[in-house]
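Structures given as C-alpha cells follow.
Readers should treat all values here as calculations from the given coordinates under stated rules, not as data from a laboratory. No experiment lies behind these values; they were computed from the predicted model shown. Cβ atoms are built from the backbone, for glycine too; each structure is taken alone.
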Structure I
Amino acid sequence: MRLLDWDPPSSNHSAEIHGPIARGDGCPDVWEALKLSGEPPVPEIASLFKDGGPKPPIPLPEYEDLVVHMKEYRCEYHEYWTSSAEKTKSDDPKAYHGSPAGVQIIGRRLSEEHLLEMAQVVVDALRQYEQRN
C-alpha cells in the first residue's frame, strides 16, 4: 500500500455553492419559526435576518446558475475521486474483504424506534451474510 497526496476540490468551495442554494428562498420558514418561538436567531444564522426579517428570494436565473455550478463541482470531485481509485487500484473488492465499514442510519426527529428497527434489519442481513460465507 502506498500513500497519495490528497488534494481534492476545495470543501470551502462546496460550502460557498451550497449555502446560497439552501438559503435561496430567503428562509421565510426559519423566520416564522423564530417569531413563533420568541427567541432571537442563534449567531450561526443571525446574518440571514440582519434587516429584521427574511431576505428576498434570489432570482430564478441566479438560482439556476448556482445549481449548474454545483453540478459542475460534483463532477469535478467525482473525477478526482475516480482518479485516486485508479492510482491506488482500490477498485479491487478482494483487497478490502473483511475491512471495517460503517453504516449511518438517519431519520426524522422522534423516530428512534423506526431507526432501531432499520438497524436491526442491517444486523440481521449481516448475520445472514456471515452464515452463508
Structure II
Amino acid sequence: MSYDVFVCRFLSGESIPLNKIVATEVLAPHVVAQDPEHGLFQIRTKDGASADLYFTSDTSIMINHFTDGGVMNVISELLDRIKAVLVLPGGTVILSQDSHREHLPQTLRDEWSVIVATTGSQITQAIQAS
C-alpha cells in the first residue's frame, strides 16, 4: 500500500506515549534494516511481506510501503501488545480490542468509522474497505 497509516494510543480521549520498548520487541525478529537517525525500521516477514515503520514521535508510529501478508500479522500483534489503534487516512480507526473505543477522542468515536480487527487478515480487509 502506498499511503501512510498511524499507530496511536489514547487514554480518556487524549493521545498518550506509546511503549516503544515493547514495540521494538515486537518488530525485532522482522527487522531487515534500520536508520536510528530517522526512527526507521524496515521489516519483512517470511512470506516476503514488508513495511517501513517510522517512530515519528512519542505518540505515533507511521507505517508506509506495506504489503499484504505476514506483515499485517506483525502490525496486529503490535497494536495488541502496546494497546494502540491504527488510524487510516479518510476517516477509519482500527482497534485491536473493542475496549479501546472508549478511550478514543470524541470526534473519532462520533465521526469516523471504528472497526475492531484482531488479526492481520481482518486489518487488511478493513484497509481495503476504507
Compare distance in nm of label points 7 Å out along Cα→Cβ at positions 84 and 108 across structures I, II and report the one with the greatest value. I
Check the numbers for distance in nm of label points 7 Å out along Cα→Cβ at positions 12 and 100 across I, II and tell me which is largest. I
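Suppose you compute percent of Cα pairs over 25 Å apart for every structure in I, II: which one lands on 60? It would help to have the intermediate numbers written out before the result.
Values: I: 60; II: 17.
Label of the originating structure: I.
Given structures I, II, which gives the highest value for mean count of other Cβ atoms within 10 Å over residues 52-59? Intermediate results must be reported in sequence, preceding the final value.
On the way: I: 13.0; II: 16.8.
Looking at the calculated values, the largest one is II.
Work out the source of 2.8 here, i.e. which of I, II gives that when distance in nm of label points 7 Å out along Cα→Cβ at positions 4 and 28 is computed. Walk me through the numbers on the way to the answer.
On the way: I: 4.7; II: 2.8.
Derived from the structure labelled II.
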If you rank structures I, II by mean count of other Cβ atoms within 10 Å over residues 68-75, the highest one is II
A value of -8000 was computed for helix-only ellipticity at 222 nm (-39500 (n - 2.57) for each DSSP H run of 4 or more, over all residues; to 500); which of I, II is the source structure? II
